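Each structure below appears as structure tokens.
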Structure P
Amino acid sequence: WNNVIGLRPSQGRVPSWPTPDVWVSQLGTEGPMGRCVADVRALLRVQAGYDPRCPLSLADEAPPPQHAVADELRPQRSVAGEHPRIGWLGDLDGYLPVEPGVLAQCEQGLRRAESAGFVVEPVRANFDAARAWQTWLVWRRWLVAARLAPYLRDPAHRALVKPEALWEHDQAADLSAQAALQASEDRSALYRALAELLQRYDVLALPTTQCWPFDARERWPKAVAGRTMDTYHRWMEVVIYATLAGLPCINLPVGFGAQGLPMGMQWIGAQRGDWRLLDLAERYEAGCTDWLARRPDAAAAEPADPHFKPA
């Protein structure tokens, strides 16, 4: 939505500290964002690395930089003569509701990838997307509830917590250990399914979002493509697969729709394949300089809150 590049690294690539739990809370992760892949790569080199306080953090080293200046980090690396394969998952055969124009915009980006030497093939999901969503709900409730619990010991604090967070906390009240274990096993099955696909493809591609940017005063979309959203975060369902599997995932711009709004697609790479994924992203980026050069008109922007005063 911001026409920028963002990387969700492999789970453990960027250690998270301080945290009260270093074993189970392995869902979210921190990662870099930037206007170009080179800057994303440079920031990841700073963030990544083993931390003995985080026993699941990754110890493998980043490849040495090939250039000294970020602006010179351009795509002709080890992938220049290859024809990397992209598996296009689209809307998972209609499972995901997607607003009109989103898939077409992503396919425009895929055509640019083909011009850069990539081979793009439609691929069917080899996992149960509905089950993945139920898995996500359990993990999300479990982890959010644990974080909120200390703040809710005083009932008066409930009024200070937004309703979506309270919903997560309250939904977790009846969560059993067996349900948590089953969610972990289902998450493992999803990882194995995606790993199998990534034996055939260099990356798996999906839209980054299922809808176009909406009014900032709207808390969340109540419907997408005519389908009612049954939770506050269901409109973001398309991003849960890389998260659950702990795989590296990069958002790449795919241009602007009919209303001038930006869109992106996500490329999911193999486990611990962060640097390879960045190489591939740089190659794609070289054919999208016109999109990336576009900047928002800050002078024309109006804050959603009429009482907003910039610092």
Structure Q
Amino acid sequence: MAELVRVGIASYASYLPEKVLTNADMERIVDTSDEWITRRTGIKERRRVAESETNSDMAAVVASSCLERAGVSAEDLDVVIVSTITPDRLLPSAACMLQAKIGAVNAAVFDVVAACSGFIYGLFTGSALVASGAAKNVLVIGSEVLTSIANWRDRTTCVLFGDACGGVLLQPWREGHHELLAVDAGADGTAADLLTIRAGGQELPLTHELLDENAHKVFMDGKAIFKRAIRTMVATTKKALSKCGLTPADVTWLVPHQANVRILTSTARELGIPREQVFINIEHVGNTSSASVPVALAEAADKGLFREGDVICMCAFGGGLTWGAAVVRW
């Protein structure tokens, strides 16, 4: 059996749309208040794409930035993985739409559909391709237009969601790269109904009645998700760390999916990681599903928070149910 190749993050990038939706804006859309949103979620504002802006437009910006930072051309990409639950179209894939925009003519491209855990799933798959020697340049993107699937009649969920995109370029590790030490991923499809979009697929085709019910928009059982999210993110984080011989005590920075500030702080507390070592940006981006982790990673890195040798642990939980964690030596 061939020896596995060490995997490195060669570059990273993120993108936020220009339009800002504040809590004051949300007060004009649904029966809510800035005080309620802030207390329950920690969110003050979120972003929304322009009318002419698509998921693949955002992904193209991030992809181009990743390639430029790494000094790699789009033609050199071997694989492009896009995680999204809000593609431009049902067919073709979001990855195909992105491929056309950046000119990745030599790449195999495909989507990952794992909701908020999707970027971690992309790392899970992409790192295996690099480690096995099957690919040398793998682009992993998390891109979401969640405002397109938010139920604007549901005051408990629509205030959460924003639009964003983030990504990384994976390569065989070399000096100057940030080494991807381990990735863990898991799922529990028996709990699918806790976080779902019921209508619009083959099981339940859209009708006028279902449209009137907003059955083609996101439904979430918040209380059930809250408990499972904390328990599962703690477990997957510990598992990912154990794969590379580490424990939560070794973590320099925890970069969790920005779901809800109470979930983030509770997860950190259960792991024994101090609040000051948890990167939280939900206040100004909201919940951006699979874009959440790479956007947070890029923001923290660009702020200079990470130092060489730091242990960075990313973790996420999402619809499916799905979960995952990834450990990086910066």
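From which structure (P, Q) was distance in nm of label points 7 Å out along Cα→Cβ at positions 139 and 291 calculated, if the value obtained is 1.6? For distance in nm of label points 7 Å out along Cα→Cβ at positions 139 and 291, the value 1.6 is produced by structure Q.
Computing Cα Rg over 2.2 N^0.38 Å, for residues 59-130 alone across structures P, Q gives 1.05 for structure Q. Computing Rg and Dmax of the Cα atoms in Å across structures P, Q gives 20.1, 62 for structure P. Each of P, Q could give distance in nm of label points 7 Å out along Cα→Cβ at positions 83 and 259, but the derived value 1.3 comes from Q.
Just so you know, all these numbers are worked out from the coordinates, no wet-lab data involved. These figures come from a predicted structure and were not determined experimentally. Cβ atoms are built from the backbone, for glycine too; each structure is taken alone.
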